Structure I
Amino acid sequence: MPQTFPERVSVQAFVDAQPLGRYHWRIFTLCALCLVFDGFDAQAMGFVAPGVRESLHLPAASLGPIFSASLVGMLIGALILGILADRIGRRPVLIAALAFCGATMIATAGAHSAQQLLAARFTTGLGLGTLLPTALAMTAEFSPKRYRATIVMLMSLGLVSGAVVGGVLASWLVPAFGWQAVFLLAGIVSLAGALALLLMMPESIQFLAANERAPFERTTRVARALSGDLTLARLNWFSERAADTHAADGDVRVSRLFRNGYALTTFSLWLLNFANLLDLYFLSNWLPTLLKEAGLPLRVAVIASAVLQAGGIPATVLLGFGTRRVALGRLLIGNFIVGALAMAVIGGVVNSSVPLLFAAIFVSGFCVVGGQSGVNALGAQCYPAQIRSTGMGWASGIGRFGSVAGPIVGGALLALGWGVRPVFFGAALAGALSVAAVLLLGLGTRLIRAGGAADVAHAPASRTPIPPL
């Protein structure tokens, strides 16, 4: 039966009213594929490092800057290119970023020196940096409110899946065809993915409604596909447009993340991303070394690292479905409290009980690795559509400073003479900082709601309230 609507229709209310259908799942699958490619490409250098070192006769020390180059590129890409997605659209940025990554991965296969590899990894990172925030923004904007947090969190499984698939393929490709084959395959698959997006991915309906001029033909076309109602008449759409949507040319509007009551929300989200990624990359990089330093066998230390990452997979699923019953912010407060306690337990039992140690490591991975998917979903709820990609991109970029700082802080603490236990206790303090950031974020959200969401340019009846955190 055709749906009936008033003459003037809120695109947010329209999206929220739709049941999940084939068109939704097509979009979600394409966004998930972007994250699979992201996870594959981001980890590719780690898979091939031994082969690269042997083939190019590189000293071990030269690999460090090559590993870091993609992280620096991702940081810059997240800060800069996310803005483009709010300015020109999610679809062209996703297509261009994926195609760019494919081209640079293929170019990486032709590198013949450490300098060429470093440059190739940096440029690849520029494209990778925008895939996560833009794909999650696109996912959020097509998700009905009742499913939004769950779907956005489950998208993070694409990153893990890409890394796992990449590791399995690399274990076969490198011995058979050399390390270059991994980059060639990653590049070709990324280019094929960009072609699939070009043919099948629509523009965000919220972006269209906010930026398309009447008579809203493209918006209505996407709405017809989303609802399955091909008889849907051309409607007069409106979106929760920011007051300065039609800013002067060249105004990329990063400052809008701090206007109209969003300053505390933005600061809190940046702090949350920084603190959790600091812990995540500290544990990922230093856990085996610290356990070996504490006297555990190397085999046990390596297994512990796998246990840490394994904890993130069930966490993403359980936290995602948990948001159907409990507000995401409340889930994350409990999650990070437990994570901080688990990291303190690691320090307390590192020399006493291996089973208890592994249990604490698994819980830490559950809360820190899995918690990051919740942080990403929380970012998708914090901003209106017009600045969502910018907000998520900058939160991701600021968080990358934490990913760079984590390994550095761990090394600095050990250099200062801190023992293994105090270092883990320090990681627990960073986990407590994540708790404080979520509490501040909830306060910022309440202030925005109490102030009437001043960033909205329409009458109060057209506003979509900020969801409770």
Structure II
Amino acid sequence: MTEFKQSLHRDLPESTVWGFEGSYPGPTIEVLSGERVFVKWINDLPMKHLLPIDHTVHGAHVNVPEVRTVIHLHGASVEAESDGYPEAWFTKGNAQVGPHFSKEIYRYDNFMSACTLWYHDHTLGITRLNVYAGLAGFYLIRDQRERELNFPQGRFDIPLIIQDKSFNEDGSLFYPKQPKKPVPGLETSVVSAFLGNTILVNGKVWPFFNVEPRKYRFRMLNGSNTRFYRLKLDSGQYFYQIGTDGGLMEKPIGVKEIVLAPAERAEVIIDFTNLEGKRIVMTNDAPYPFPDGLLADAATVGDVMEFRVILPLSGIDTSVIPSFMVPFPKRSVQAASTFRFLSLIDKTDSYGRELMLLDNKDWDAPITENPKVGQTEVWYLLNLTPEAHPIHLHLVDLQLIDRRTFNVEKYKKEGILEYTGPAISPEPQERGRKDTVIAYAQQVTRIIMKFGPYTGLYVWHCHILEHEDYVMMRPFQVIP
């Protein structure tokens, strides 16, 4: 991990960013399912942070080093010591390490089926800054079944990390030093949402991509801090979705739009056959807060990228969109041994700033979720806040059961869960293996997962990074 200058658009001065191996985004790592891989993540960053740090945030107080890193392989099931626990951070040359730092070289067993994962920083109190500075990259697991399905492959299989940023006139990254209501006496302050005014794909501002008139596979990742995306093609074409966070779906679905909350992935095939000479723009119209925010300049940035069908066909396109991909065994609620009711709440802190909490507990409160290894649990996520939160659990792949509206005020006053509507089934594009699920405002979102195969300390949190840092994250302990 180093600091360097990179051109993000030809009309912008070079920007100072952070990245891996001198690249933002970091290199795409590809492995085979079942192939054990060891990675040493090396912090070679400067001692001074690129962005304004808020020392009132837990984990980022003045007595800890300003620049710290720890890398989490998002969506992977890995041993606890290699998961990137937020307090397992390390500084340049490992001169200082966090209280949970235990090893320099991480082990990834990669026993999952073919899927699109990503790696990113996960340091307590500054995740939003480190990821925004550029510490993120793709990690793809491949397997034999995926090869047999004859998807577009090689140079026709493209990962796309979609992020938003804002820039100062000199090309440097802009990140606010204060919330909209400044806190007297505080130099920097965490904000409850960051929405950049510029969209980047794979580290380029509003790029175009030259394609052949054939099918392409795109692995789309929302790598933004806060922004949701509702992606469409201005040609009116379908996306043929073939995968979710955790890999391939049972059957492909044709959809006109793809919704991605921060950290969610969708694998799609776009067919450019017979579209020679066309220019197709992928657009975004997701408001913030999602889905009921006001569609305003501050809330949405309309264009994402453009596909230009101008390359000659290099060979006959023999790739297919199969009718069936992999079986998807649904987990049975009857198999669950534990049911947990966990609330998502917002408060204000002593400075009048928004403070987000899981189950009304701070990061440092005693651990209350202690699933046993091999145990299946159902979690009821009760969203008492006025906005949607993408909830991510480390270690496990989860399935979304349903969502249901409930009487929020009654629950707040009396602690009684009273449903006000019928159960809402998952959207077709959510029916697969997930690691991040949207908990919509004033709804109960039910998820089911089996814990294991590893034991140890992991975390669950909102993946709006501004919320995660302050302080919508909790540890959980998988016990023998």
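Just checking, which of I, II has the largest value of relative contact order in percent (Cα under 8 Å, 6 or more apart)?
Values: I: 24; II: 15.
Largest calculated value belongs to I.
Have a look at I, II and say which one yields -26000 for helix-only ellipticity at 222 nm (-39500 (n - 2.57) for each DSSP H run of 4 or more, over all residues; to 500), as calculated. Before the final figure, lay out each step's value.
Working: I: -26000; II: -1000.
Structure I accounts for this read-out.
If mean count of other Cβ atoms within 10 Å over residues 98-105 is calculated from each of I, II, which structure is the one that comes out at 24.2? Let's see the in-between values first.
Details: I: 24.2; II: 12.9.
Comparing all candidates, it corresponds to I.
Please compute mean count of other Cβ atoms within 10 Å over residues 10-17 for structures I, II and give me the label with the greatest value. Display every interim value, and only then the final one.
On the way: I: 19.6; II: 14.9.
Checked I, II; max of mean count of other Cβ atoms within 10 Å over residues 10-17 sits with I.
Since every read-out is calculated from the coordinates, none of them should be taken as a lab result. Predicted model, so just to flag it, every value in this text is computed and none were measured. Cβ atoms are built from the backbone, for glycine too; each structure is taken alone.
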